[in-house]
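These are the structures, in structure tokens.
Here, each number is a calculation from the coordinates, and none is a lab measurement. Keep in mind that what you see is a predicted model, and the values were worked out from it rather than measured.
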Structure I
Amino acid sequence: MKKAIWSIIILLVISIGAGSLIYFNSMKPVKAAESKAVERAKQETDLAETEDFSLYHGTETCYVIEGKDHDGTSIYVWVPEKKGKIVTLKQSEGISKSEAINRLKHEKNSAEIVSVRLGMEKNIPLWEIHYRSGNNLINYYYIDFKTGEWLKKIENL
């Protein structure tokens, strides 16, 4: 009985170690992209402090940094993966995450929100809301960050 318990413990430790190794190795490219994007944003914009970082994979990949400028104002910075113009906006210049969700909920009552993130399509900052409909199908709803207007929908995937 003791052999079985020790075997299970050893197998569990090995599994946790292997899982951790795989996770940290898979996160290296994301961490490298974050470091590069934050460095570029600090050089080319007024970004002083980073609070959050996310990736957006639309027609082109961009990195979105939430932070503060040198005056302490909350800002968002959109950094294109490849060369291109960095866009910086005060958070107050657009709708909030909760306002974007409310706009979706107003139109789609039974939507189960999976994720909400900032992105950029055709030089338009936007909120991408990934949700599941009542029939458990995957849907995407895109809202203009500045105006709060609906940009496009991808439904029933």
Structure II
Amino acid sequence: MHYAATIEWARGDAAFTDAKYPRAHRWRFDGGTVVPGSSSPHVVPAPYSDEAAVDPEEAFVASLSSCHMLWFLSIAAQRGFVVDAYVDEARGTMARNAERRVAMTEVVLRPRVRFHGSAPDAATHEALHHEAHERCFIANSVRTEVRVEPAIG
């Protein structure tokens, strides 16, 4: 399997060598979706970054969260649990890693799950999240510590 994204950027009329060029760009995906991208305003201040766009750090956190959720929903359905809603306010932390490089050193997933009918007990709920984390392709692809702190409700 292969996955692709096309990243498009153009300098416009900026001088470029003075580092005062726009970081806004587009992520184009195979299904036709186009997502505005930019550097993080925490890294490159406005007006050279676009706060309204998705930055790579946010996308990294969202990718881990989305992958975990999709596996969780699949596993919950297989086990006979009906999920009505799932909300994850995931957070990533940038810091220096063991090699002293700035990296996303931790991502904490905080999924709140609302079940229809019988909800799993706390231990089963945690086990569902543990299995989802173990099966998530994205979590299996990174060195970042990923913690899951689930809640029912």
Structure III
Amino acid sequence: MIIRLSEFFEEDLFISELKAKDKVGALKEMTEALVNSKRLKHGEGLYEMLQQRESLGSTGIGRGVAVPHGRTLAISRLTVIFARSEAGVEFDSMDGKPVHLLFMTVAPPQERANLYLPVLGKIVETVKSAKTRRQLLKASDFDEITEILEEADEGA
């Protein structure tokens, strides 16, 4: 199965500069983006699920990247919210460093295509490249983000 990461990113779920400075604020802000986009009626349940997931171990994977994720009945299809923070967000990352790129991935408990884990894997694989991380952080708009992801998809 070939996963094109660029297909899972949507402009209204792109936060070019997070206001939050810590994990709690970042999760709330990204959850709010889902509510504002009308993909989610209420954010409390999703936020609580994400907090529970984080209590098992930080999804801050290092190298300035976090991939908060989980499954919830509150959402009808696999959705990725992408956010950036130039200043960095304290996220209890594995390497102890602030996070600059956040990829919140949420899916219903059961999805026909079963893409949840493959998409998470593809995100992690994509951000292993220091060049890609730098490009995503410096991109001026969503169109540029899409081009970077499409380029990464081609290189896979």
Relative contact order in percent (Cα under 8 Å, 6 or more apart) computed as 13: which structure among I, II, III?
-> I
If volume of the Cα convex hull per residue in Å³ is computed and equals 100, the structure in I, II, III = III
Here semi-axes √(5λ) of the Cα gyration tensor in Å, for residues 34-97 alone has been calculated and equals 18, 14, 10, so which of I, II, III was it run on?
-> I
